[in-house]
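*Asks:* I've put the structures underneath this note.
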Structure P
Amino acid sequence: MDEQGNILLFLTPKEEVAYIYEDSSLGETMDRMEMFRYTSIPVLKRSGEYLGTLTEGDLLWNIKNHYQFDYENAKKSQISELPRYSDNMAVTISTDMDDVIAKAMEQNFVPVEDDRGMFIGIVTRRNILQYFKHRMERSMRDFHIA
């Protein structure tokens, strides 16, 4: 497989990704998202399966509609109880990079699962853009040399 087609070249492994579990509290989730300055975060089952993506908007509207901005109450609520407006759709490690790039145009990151459906990391829009930036710079250098 060439370097453009290998999703693993773009993968940020699970160990380097901030994520939450479905039984994390609303308060824990807010603290984690604030610590990493994330606007969205992957949600996993304890078994490691990817469930979806939680956004700042999901949190905000839930707090507004259910907790009247009571942070102490929010600390007791599990993320699995929050409706999510939309999820970042996951791909498998064998997904074609054209499909990954198409998804990255619509979402900040693309969750990646292995063949067993276990979350193994993400491909960020940033990693894809950096790759193409480096390729373009290399092409420009080669063009000027010739």
Structure Q
Amino acid sequence: MNILFFLTPKCDVAFLEEDNTLRQALEKMEFHRYSTIPVLAKDGSYLGTMTEGDLLWEIKNNLKMNLDYIEKVQVADIPMKTHYAPVDVNASMEDLMERVSNQNFVPVVDDMKHFIGIIRRKEIINYLYANSHLSQSDLRVLA
């Protein structure tokens, strides 16, 4: 199978350039609601990926963040950008597949809505591989 079948072309991908500022990176990631974004050199070559964590640690460690203030902010007060919808422990495979197609993992809750764990997309893909005629490399492309 040709991987180009799955390709999203560069013109349709948000990315950072090495000379973008921290503010530009934050704004682009917020606008597109990305947690990870490719970083390109001026010549267009791929340098790696920037994550929200990379930006967070840079802000904390090198921008003299007021740690006294952030000790007063509770996690409950921070808006979460993405809600990974859970499935009930008794959910059908169809419900699970619907969620896993849009999420890297699916939180699982019990009958009282208590979190009991996650199901990773990787595990579903491995299961499908073991029970299908697709090759391991075909399934890696799907992940």
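Since every read-out is calculated from the coordinates, none of them should be taken as a lab result. Source: prediction; values computed, not measured. Cβ atoms are built from the backbone, for glycine too; each structure is taken alone.
*Asks:* Work out the source of 66, 33, 23 here, i.e. which of P, Q gives that when Cα extents along the principal axes in Å is computed.
*Replies:* Comparing all candidates, it corresponds to P.
*Asks:* Work out mean count of other Cβ atoms within 10 Å over residues 17-24 for each of structures P, Q, then name the structure with the largest result.
*Replies:* Between P, Q, the highest calculated value is found for P.
*Asks:* Same structure again: If relative contact order in percent (Cα under 8 Å, 6 or more apart) computes to 28, which of P, Q did it come from?
*Replies:* It was calculated from structure P.
*Asks:* As an exercise: distance in nm of label points 7 Å out along Cα→Cβ at positions 57 and 73, calculated from one structure in P, Q, equals 2.4. Which structure is it?
*Replies:* It must be structure P, since only it matches.
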